[in-house]
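FYI, it's all coordinate maths here, none of it is from the lab. As the structure is a prediction and not an experimental result, all values here were calculated from the model. Cβ atoms are built from the backbone, for glycine too; each structure is taken alone.
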Structure 1
Amino acid sequence: MIADVADHVAPGVRRVTAPNPSALTGAGTQSYVVGSLDVVVVDPGPDDDTHLERLAGERVRYVLVTHDHDDHAAGARALADRCGALVLGPQGGQGRSPDGVLADGDVVAVPGWRLTVLSTPGHAARHLCFLLETDAGATSSARRLLFSGDLVLGGSSTVVAPPDGDMAQYVASLERLLALDPVVDVVAPGHGPLVVDGHAAIARQLEHRREREREVLAALACRDRATVAEIAGAVYPVVAPGLEDAIQLQVWAHLRKLVGDGSVATAEPDDRRGAYWLV
């Protein structure tokens, strides 16, 4: 994946990687272009002139946003203004509002293709995925491709960071994707490589979260009380530089879910610095 060079990842779908590599974004945010005449751009990425210019070379009719984090949505308005397109997505935060708010079950169509909206909160409170289908609705290779935003990544797990991120919702969203019929064959993620075994990858992500939950409970079982930082140190003894805060947020998200489940207690559920204990 080379920044701002389009490559074909499926019939009718091109991917352009934004030039925003980091410890959390990997090689960069993946923007996707769907269609051949009027097109849809999924997640235009950061407000970067070079990247947006590459996307604006298409006849863009709609700019879709999976969620309003800067690395996915900051360039949406600028791209739409360049192309005379409409921004469609969840109700925006960070001072951003789409031209049209998408809800679960909505359909966005351009010639030859349509995208069905799935509400999948968890990584963000208002996170969407888009299921790609042909107009004919038949060919399974297109029908089973899912633009997953940050719900499912290629080659890594996503960060669920409270308070906007919610682990209970995240797990429920993964369970929803697993229950889709037909199953998801291919996942086009917001970061990382294309996932060609989509259904299996979703199942692995779900099991990964459940295993982390078991590890958090095991860490608490060894202590009368513990803070997020203490539990993170036990569950993640080795952390790559730059990911320390993300790891603690992930552990906090698991603890908040466990409090909701009734397995763990805390005096200050909205205070990351507070102590937790087993019920």
Structure 2
Amino acid sequence: MSAALSARALEKRYGATTALAGVDLEVGEGELVGLLGPNGAGKSTPSAADLGLVRQTRGEAEVCGARAGSLEARKRIGYLAELFRFPGWYSADELLALHQQLAGSTGDETERRELLELVGLSEARERRVEEMSKGMQQRLGIAQALVGAPSLLLLDEPTSALDPVGRRTVRLLLEELRRRGTSVLLNSHLLSEIELVCDRVVILLRGKVVSEGSPAELSRPRGIEIETDEGTRLFDGGREEVPRLVAELVRAGRQVYGVRVLTSTLEDTYLEAVGGETS
């Protein structure tokens, strides 16, 4: 899998404050990677470096083979900030037309129509931003980030302040973008959203990667709970050990009433990784 984003030994310091302390980060083509961590962990700094908004103190970062922050790299990126604001008097179509000009996109009306359809806002093409719900504005924000068909999408808390229906809508949209081959780096505090939609998860703490892997890899086994006629016991091992353990108990004359494989959740792993740090 080729890399849409590749960062090696990335460091960023603001005076005596270290935002990133030698971070390695990669987002493959068509991969959706989630960044987790408490406030101040450094989650937003990689995106800022990729966009050229800040210059790293040390290390290297590339976007689709181009140096991060360069014009060529910025052309390949779509971005939605957490606290974005659009002019309230613009219609959805006018807003996308403005961003087409800013991005140098040649997509014209066809691109705008396809993007609004993708985010489920076809019927709101002429609606003013100020008349839209928070969820509609969030989806419009993702549409503007997709102007010009970027290879890499950087999203900062895209489901913040949304209700469960709105979060599900954005989650389905992210899954569709992945299916289309768009790479996504997603910053979020919502562990459940990250767990449901991301291919890989990277947990940052005080500017360092403290845990990384797929949601399944980070959900480690915690043993096997077996209920028998003698009561409930906890055995070491994972799912693959269940047949052997049950067979041994039956041979020993025990009645087996239930088996439960225990695993740690992404929340468990996150809390273990960050300790007492709060968001």
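To which of 1, 2 does the computed value 6, 25, 28, 19, 11, 7, 3, 0 (P(r) over Cα pairs in 10 Å bins from 0, in percent) belong? Going label by label, the one that fits is 2.
Using the calculated result 12 for relative contact order in percent (Cα under 8 Å, 6 or more apart), pick out the matching structure from 1, 2. Of the structures listed, the value fits 1. Figure out for me which of the structures 1, 2 the number 1.6 belongs to, where distance in nm of label points 7 Å out along Cα→Cβ at positions 91 and 115 was derived from the coordinates. Answer by label: 2.
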